[in-house]
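Each structure below is given as structure tokens.
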Structure P
Amino acid sequence: MIETVQEIQDMARGAVFLGSGGGGDPYVGELFLRQQLSLGRHAKIVDASELADDAFVVCIAGVGAPTVLVEHLVSAKTLLRVLEHAEKFYGRKVDALISAEIGGANSMFPVALGAQTGLPVVDGDGMGRAFPHLEMTTFSVYGIKTSPGFVMDDSGNVVSFETSTDRLAEEVVRGVATALGAMVYGCFYPMSGAQVKATAVLGTISQTIEIGRHIREARDHFEDPFTGLMAYLNDPAKERHARILFDGKIVDVTHETRDGWHWGRVVIGNTTDESDQLTVDIQNEFLIVKRNGRTVTVVPDLISVLDTETAEPLTAEMLAYGQRVRVIGYSAAPVMRRPECLKVFGPRMFGLDEDFVPVEELTG
């Protein structure tokens, strides 16, 4: 159960970190959750093991450019409409909700809807981070189809789809989102409780809260927030590794909203050595980091950019010239690094001309 404003804020902070720059600004979802809390409504977070095998579970997510979401906000009426339409569309009651991605605002939408309706929300998702494509989930990799599904905008326009592949579903939904103003809400990946247990990246809502808590508590005690955060993230026993990749100032940044995505590039300079630079490429999320031309982290491993002084994680659209930032590379959940998963969301699937190498190997 998420019962306090502090837990909501910790979750939002952790969601930005795991979002690897994308997924939208969770502050939008945070405001909505805080409103629900003030009305005495709490989000019930459940472990996947608590689900009945025949429970009916769906993903509720926003699709579009994160730059648009910042101005768009989230409508309580629209989220309720999505759920109501889902039960009519599938012809059965929804028993639980799950995030398609844990990063950014999309980690908050199911939790917000769960608080509003009393539906439980599974502690997990399909990525352990955020990705720009709909098919880039462990659900899809292990045989759960995105469709049949639908998307809806705030005006009530609904487009249903049923496609032969999840990649085609991405193209259809992206086209619809672009036509409807680059921001829609959708219902995807209808699945059973048994399928959730077998395919989801588990424990990720709890992880967002822990990441946010470690940063907050260090700041409250006037300690270096990066020390505690890195100690928490580095867990070789669970095959998780974190590395500080760079500390510097943003010296160049480009942002462009195109084809329903946020595209960009950030150049971070070493404040004591002008020849030392880090570049980060963006397609909604941070895809690849290169230091002086050499790759130091690449998808599906996570790349997070944080404020140097406060360790506050920043979404891609927040980055601006002159900011002092620290960049962290963090290994993806072990399941995300399996060969069958890399065929769906490895570097080459983003048009990058290189194979995946784990962050701990790239950084030594």
Structure Q
Amino acid sequence: MPTPASHIVVKTPVVDSIGELYAARGLGKKCVLLFDEHTRELYGEAIVDSLHRQGFSTCELVVPARETSKSFSSAWKLFGRMIERDVDRSWNLLCVGGGVVGDLGGFIAASYYRGIPVVQLPTTLLAMTDSSIGGKVAVNHPLGKNLIGFFHLPELVLIDPAFLKSLPSREIFGGMSEVVKYGFIADRSFFDLLNGHFDEIVRLEEPWLTEAVSRSAFIKAEVVEKDFREQSGLRATLNFGHTFAHGLEKLAGYRNLRHGEAVTMGMACALILSRRLGFLAEAELVEGLGLIGRFRFPKGLVERQLLARDSREMFDSMFSDKKKIDRKLRFVLIDRIGHGFLHGEDVEKHEVLGAIEDAKEWFRSRK
């Protein structure tokens, strides 16, 4: 198993170094390329041409650019394409895209021939700083997201911040949710940097963009290295805000609400719950919500996806979250900015509902 931090490369342009990076990892030059329709159109020709110039043989796979591509049916079709091309254990799989492509490609790599190497080439901010790094790969089930999958670490994570220039601002703000999370749970100085340079980062200005991407990626890698299979509770802290977020995503039917947007709303709920339970000082709650308040959402999104939701219905939908144990929700809280922890005790329902209602009121106050 590769050491998580050592397999992350942040470089522009990273594609032109793939041959050299593969050789250093002992990876062969027979590569299945998985794109979604958008990444194939935007980057496909340049990536394929570069790989061919570097002596690679390739097999291209393309899926629709939507969450529903993370399914057994999609995986089944792609398995068939790979079998038809005589792909075997001497091949590896390169995922070019965001979280959907990374999760689906990782799932396929973990299961095909009982496991072939996977390399992640993330093209979204959320994937660069979170989903591509930790080796959790999965497909969705109609009853819940990411419930069927594996732990399958990538051999390489190739991060090129230049890819972000093609993204709309909604995707940038969505990715910033995971970036800000690391400041809340792991690094007060990083929180301060984000607070001081939030606008520059979302405008993709250097050196702030690369600094934010690199620090996020390496914070996650360090946590993953210490608790790969979530046995100590440390890795679970990466799910700050996610228990609330997964409830919102399920209510939205995994449509019209991006994961990062749900996490941003979920972090507001988690900050407030941390305060309600007596762990977080009022001043730090205000400071944390101040950073959340700098996020921008599409017009009417918060109203439709959070404010209009019944809090009890949202609470019930949170039980589809795979982080629950014995039908008990587990919450990641913070006791100060820069230090998250997994709350080991069951939280009273009225406290969770109160946190949701308080978060709704805070969002309403910002109109």
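Every number here is computed from the coordinates shown, using simple stated rules; none is lab data. Everything quoted here is computed from the prediction, not taken from an experiment. Cβ atoms are built from the backbone, for glycine too; each structure is taken alone.
Given a value of 2.6 for distance in nm of label points 7 Å out along Cα→Cβ at positions 119 and 135, calculated from one of P, Q, which structure does it belong to?
Numbers: P: 2.6; Q: 1.9.
Working through the options, I get structure P.
Taking mean count of other Cβ atoms within 10 Å over residues 151-158 as the measure, the highest value among P, Q is held by Q. Out of P, Q, which structure matches 17.9 when mean count of other Cβ atoms within 10 Å over residues 111-118 is calculated? The structure behind it is Q. Of structures P, Q, which gives 15 when relative contact order in percent (Cα under 8 Å, 6 or more apart) is computed from the coordinates? The structure behind it is Q.
Can you say which of P, Q returns -9500 when helix-only ellipticity at 222 nm (-39500 (n - 2.57) for each DSSP H run of 4 or more, over all residues; to 500) is computed? Could the numbers behind the result be given before it?
Numbers: P: -9500; Q: -13500.
Of the structures listed, the value fits P.
If mean count of other Cβ atoms within 10 Å over residues 23-30 computes to 14.0, which of P, Q did it come from? Computing mean count of other Cβ atoms within 10 Å over residues 23-30 on every structure in P, Q gives 14.0 only for Q. Largest in distance in nm of label points 7 Å out along Cα→Cβ at positions 15 and 287 among the labelled structures P, Q is structure Q. When distance in nm of label points 7 Å out along Cα→Cβ at positions 95 and 207 is calculated for each of P, Q, the greatest value falls to Q.
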